[in-house]
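For reference, the structures are reproduced in the following blocks.
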Structure 1
């Protein structure tokens, strides 16, 4: 079954006369559950919900593993850290990965006795720290720098050293890249971003290869209460059906914009894995089905970057990425990433690309003036 068909049909209700294609959200704390609770598929809303079940079935199909949904991407990340790591264990983390994940690792985890080692994504540099580690964390493409590592090669090296592998797949999405098929043990994503793509909810998920780890992740969610609301999950499932259409348009637009920016004076540090000239292109082309909606570049200084953003008419200045709306921000306004003051993270949406390029052009002209 091809991708467009898979995402539209994933997790739909069974064909039944008069039934909805996708049943509405189930709002419930307790469910009817008389006698032996094991005889009822649903008992209490912190344990399970039919709306979660349908969305998780859809994600499991796309991820090719068992998927579990969470209240946010960070809740999903924390679940993997929580079930895998214990005091004295070593976590190997990209030094250029998502800042809040690094902050959690370098704060709470380090305080409770987990050793944290960091290395850049590019060049598979984390392989230098695998000996004695418990968990290798990968993020490819990295956020916001868009560096790429060879997930399959890193998974082989990690497993040879008896190290578990988790991949933050938020930038690529489960349609753009399949970490479990490349050898990872866990695939995690913030579904807030391109997976749902409408900038209107917060959600995350973990997909797991082995059932024993899946059971531990579910137990973590139940005991920590990091559960998503049924309305958010239903909206996510509804949005999932357009993922292929959205991602195809976003990636086509992103490539056109990257090609435009590559010829634009005053733009440096351009990164987009889909460009054949990008240092990550060779590996990305091997392991990614789509190159993603994010383009990054650098303007000369903070003043020019801020003038550029204020001058945009269609491109919205906002954080996060993956929406159908094109957004951009001067990423250095947030602490934590080693990037220039003029670094721009551009999340390309589904608008007409010629309109977006015209907007970029006039805004860059003002920044240069």
Structure 2
């Protein structure tokens, strides 16, 4: 007697339903994996989190902002449903009938979008502070607004990003009226087999043969990367983590860009400090903020005219398969109706060239745009 296979649906089809029904969900694909994972929460409201002291007890998809505040809260999307590769018909039907109304805003408020001239003025103001030795590095960011309606295209775009950026963490999440998508190359925190891993990623060049060799990188990028490495090393030590190992710096490819990277690892043991406190202490690193951190934050708040929200925060799965696999939220965009807001930035040091810095943000914003406008 021939066995009848249970009818299944694809992640692509199920993601379309989640978007249409305004469900709270996260779809993601870990670096160098073949298939995305989709988790869906039954209820609409997410669980907000004040701190990560109990991070190893969390289960789901964690999303943290650049800075925790009333409008930008850290939260977890619960895995009431979890799918890989395919979705059983029974679950698909249940999601079809699970619907939540979209939040109605009388007026959509978009972040301020600086012009090139305004950005160059901001850079001049920051480099002046660097020249006065008030600070050594500041990461300046900007928002780029593009008129593009992605309705009905997000599942296909997710597939494109997965195909185009094999080494990146690809994600899309919808929660509390926030719809974000990204392809980030930067790991933040991984706990696996009782070993904690983090990375220092800073310094950017276009992917050319010349810059695939670290000896061809300039002092600006090497110093920028060193600030981040020194900071991570000091935080690990101050949190009493032991047996710290380093690998790097080395050149790491990220799509059409190259970065300098150093990897850190430390065995998680009973003598180490609290894991959640370590992550809270690490974020934001000089890779997305600057150095020294407190002064760099003051400058960012006074100079940037937009709210970073979840850009340069961190996100990823916690619990489930591994205790935590988190990434810095870079090469990302917020989807707002028929417009998208792309976020990008760069580290400013004493050797920064303002025009080059603007160009770098354009290249970074182009990471997602290259997939959005790819008709293949």
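Each value in this text was obtained by applying a stated rule to the coordinates, not by laboratory testing. Bear in mind that the values here come from a model prediction, so they are computed numbers and not experimental data. Cβ atoms are built from the backbone, for glycine too; each structure is taken alone.
Structure summary
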| read-out | value |
| --- | --- |
| Given -8500 for helix-only ellipticity at 222 nm (-39500 (n - 2.57) for each DSSP H run of 4 or more, over all residues; to 500), calculated: source structure among 1, 2 | 2 |
| Structure (1, 2) behind the derived value 1.3 of distance in nm of label points 7 Å out along Cα→Cβ at positions 296 and 336 | 1 |
| Which of 1, 2 yields 16 [relative contact order in percent (Cα under 8 Å, 6 or more apart), calculated] | 1 |
| Answer label among 1, 2 for the case where FRET efficiency 1/(1 + (r/R0)^6) of positions 32 and 184 (r between Cβ atoms, R0 = 30 Å, to 0.05), calculated from the coordinates, equals 0.15 | 1 |
| Per mean count of other Cβ atoms within 10 Å over residues 24-31, the highest-valued of structures 1, 2 | 2 |
| Of the structures 1, 2, the one that 2.5 was derived from, the read-out being distance in nm of label points 7 Å out along Cα→Cβ at positions 120 and 152 | 1 |
| Structure responsible for 105, with volume of the Cα convex hull per residue in Å³, for residues 56-95 alone calculated and labels 1, 2 on offer | 1 |
